[in-house]
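Derivation of every value follows stated rules applied to the coordinates shown; laboratory data play no part. Computed from a prediction, not measured in an experiment: that's the story for all the values here. Cβ atoms are built from the backbone, for glycine too; each structure is taken alone.
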Structure I
Amino acid sequence: MSVTLPIEPPRAERADAARNRARVLAAAATLFRAGDPRAVTMDDVAKAAGVGRATLYRRYPDIRSIAEALLDEHERQLQERLLRGDPPLGPGQGGASSPSPAERLAAFYTAMVELLEAHLPLVLGVDAGAARLSIGSYRFWRAHVRSLVVAAGGTDDPDALVDPLLAPLAAEVYQYQREQLGLSPERISAGLTLFAHRVLGQAAK
């Protein structure tokens, strides 16, 4: 995910604006946890936060932008671990002891299962359906998985493989596995670990 540095230091947030932002995010988090996050409206958030519609819309144009603000910090932490964290999730120091692409993909799957388990209502609010393909975090995950596919070798068309490898992480899929099939996060992680090694482990041979 690219970050554009501001030319001038941003102005400090006013105390009342900061309070309103905190109230909005806290209210939205409660509403998302209480039921189907896709059914939450801007009016619901404004009422629960005790702020006017104009105040809410001034900062957040829609429900998805509120969910994105809540989810963003959690995703940024995971992105930092992918880039600079300890192996096998992170890249390690290079050499023979570095994790294989299959091991790194398996670790990524496990980390994403942990994220989904902890924040599924938020993820459903942000990237339900086709919307997940257009958000910045999906582009980051895609670039990461593509780099692992390329490193593993065995295919002349890595782009055709990346999205199928990310498909099991769709929020609706995880919700179905947890709520309809009754699978535990551990079982889902184990299945994805096997999948990672079957696909990228075979590709490396």
Structure II
Amino acid sequence: MYTLYARNQAGSMAVEALLAACGADYRVIVLDRKPDGSFEDFFHAINPKAEVPTLILPDDSVMTESVAMMIYLADRYPEAGLSPAADAPDRARFLRWMVYMGTTIYMSDLRLFYPQRYTTATAEAPGIQAKAEEMMTAEFAIYAAALGEGPFILGPVMSAADIYAAMLCSWVPDVPGLFARHPNLKRMYDAVVQHDAVRKVWARNEMTF
């Protein structure tokens, strides 16, 4: 069994959805923060950075980093068809955009919502947020251009990358504005959340559709 340490509507959401879509045996432990914003001490012993998602594998080893989890799980369950095989023509494209999202859009989102993590001067926070929003807008435009008519990043077949992209879209402060600029992102998002497993996980995370 997999154990996923999670917070609702956080980066664990895509990993949880992928576990469900793969038909994996898993449980979710939703963590609460203490009044100072930190997690309970036991969690620091599991993941020294105390970040969600954190995934415990069936052999009790620990995985961190959501993109790594998504790639690993999709490969572990090839019957689910949520990632190209290692020798498939689309494998490079799948890896490219998975890593792109995790190292660009995701990081811009963190700077937008948690600017205090990226400066020692409180007065700098508004500037960090403004730049993060500017960068996120440009980064989504690049992804939308790559998506094209889609409806998915690999064309007609949904992959783990689309689940990840749908999660990132849901975090944008102005989701209707994002979808108005990039209708293909809206088509992708709608198609992803129509998947039964994804829809159930979105509902458990109290997401709107």
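Work out which structure the value -15500 belongs to, where helix-only ellipticity at 222 nm (-39500 (n - 2.57) for each DSSP H run of 4 or more, over all residues; to 500) was derived from one of I, II. Among I, II, the structure yielding -15500 for helix-only ellipticity at 222 nm (-39500 (n - 2.57) for each DSSP H run of 4 or more, over all residues; to 500) is II.
For the structures shown (I, II), distance in nm of label points 7 Å out along Cα→Cβ at positions 44 and 196 is largest in II.
Computing Rg and Dmax of the Cα atoms in Å across structures I, II gives 17.0, 51 for structure II. I have 1.5 for distance in nm of label points 7 Å out along Cα→Cβ at positions 20 and 52, calculated from one of the structures I, II. Which structure is it? Label of the source structure: II. Taking distance in nm of label points 7 Å out along Cα→Cβ at positions 36 and 172 as the criterion, the largest value within structures I, II is that of II.
Given a value of 9.9 for mean count of other Cβ atoms within 10 Å over residues 116-123, point me to the structure among I, II it was derived from. Attributed to the structure labelled II.
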